[in-house]
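Structures incoming, each one as structure tokens.
Rule-based calculations on the coordinates, nothing more; no lab input. Note that the coordinates shown come from a computational prediction; the quantities given were computed from them, not determined experimentally.
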Structure 1
């Protein structure tokens, strides 16, 4: 049998140890939100998204699935924040987070080309001014009613005399404005204000993102969610049509973020439940 010298055995041991440490480093990396390296982006993409060296990213704090503030530091956190910062890292530019409290205000900023990227739900009305990626996260729109309400199912809501609270300009407001033929929508200023509006005006139903309504139901006694959902809300990254040269790059970026596990790891890291990573986009 071939025997290794003491020096050879030591070198092999160190090499094996190095492999172990490398493997541990990889595992440690999996516990944080990191993504694989990518080739340098085209210059025209960087110029379109960050002409002055800053990537202006709209962050909507009105949707608790996407963004929140750290209770200890008040710093923005969430999957949309992680995606914005990762995109900035790849572009080699500074990321400036632009905060909003309502999706409708985000859409206005995109329409005015005041931000480079935004994280909003896909809607045909918004697509006039926004170039979307495929969705990266799917969340649910739900209905909230009082315990004594006769409404028991989502398809019972669209009735004459029923008044539904919804955040003006939100994805579910746009959707319900097209779908509801008999019920009347009463607008709240933000998603967080929907349930307060529902209670203050003695409305019949509150519509919103399921997680927000669940938190509201915990704040007020005597409320319940109707089972299931009335819509799937497909959350995507968008950019103003005026910056459309970057559209293909952003689409590829989002697909990689889903496939690499980046989006899933971010949702776990921020303790988000009830949201699912969107499937890969269909090939053209």
Structure 2
């Protein structure tokens, strides 16, 4: 399938403000692009890209005083296949995990492993390890949290989400990631495009989406505690320990979001 992706975002800054933007497609999807994902600025300003330690593409700019608009549009090919389901994927013992997965067992800004460890073991220790356990975690988080776009809060942690029972997609991901880490399953946060492709349209505004990946057997697998069904058309932008590592924008000074539009549309073949 072919998917049109893009965004039109604007920030208003009272003075020149340094920013880091994470709005590019992840390099693992570069080969699927039919058109380039050029980032345009209005007014035109210099921009420089670098790759962070997680392999994500970041863009450095200095926003001028006033409104800075950034926009992009591209067409990307996708297999059209749903997320893989591998029920017999095993859970490796911690001592057999690859070195580069170990940091995804640790607590991070939004994932308080220490605060939720006892609860996780009480809920999931009797569930068979591996895929079955991860799916049980997704089932619990999906039932525990209620999606509420109006109640989005950028500071909500996994523990707070569990107690408040309100969430947007990042909160579903943070809670599931935390439970997985509590159960010694490496889990990492993902952000990207996920449109209403293959499902009935939903009334909420189109936005970037969050899901997570876990390491089972000898590879990473995609899970999504918010939707809790295999989906098609995921376009990865960035991965990290949690949302703090993959913020769409990081501003080193005050600013106001003046416009935010995201496009994820399946195109005719």
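Computed quantities for the displayed model
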| read-out | value |
| --- | --- |
| Structure with the greatest value (metric mean projected area of the Cα convex hull in nm², for residues 140-187 alone, set 1, 2) | 1 |
| Of the structures 1, 2, the one that -5500 was derived from, the read-out being helix-only ellipticity at 222 nm (-39500 (n - 2.57) for each DSSP H run of 4 or more, over all residues; to 500) | 2 |
| Label whose coordinates, when relative contact order in percent (Cα under 8 Å, 6 or more apart) is calculated, return 30 (choices 1, 2) | 2 |
| At a computed -0.33, -0.63, -1.41 (log10 I(q)/I(0) by the Debye sum over Cα atoms at q = 0.08, 0.11, 0.17 Å⁻¹), which of 1, 2 | 2 |
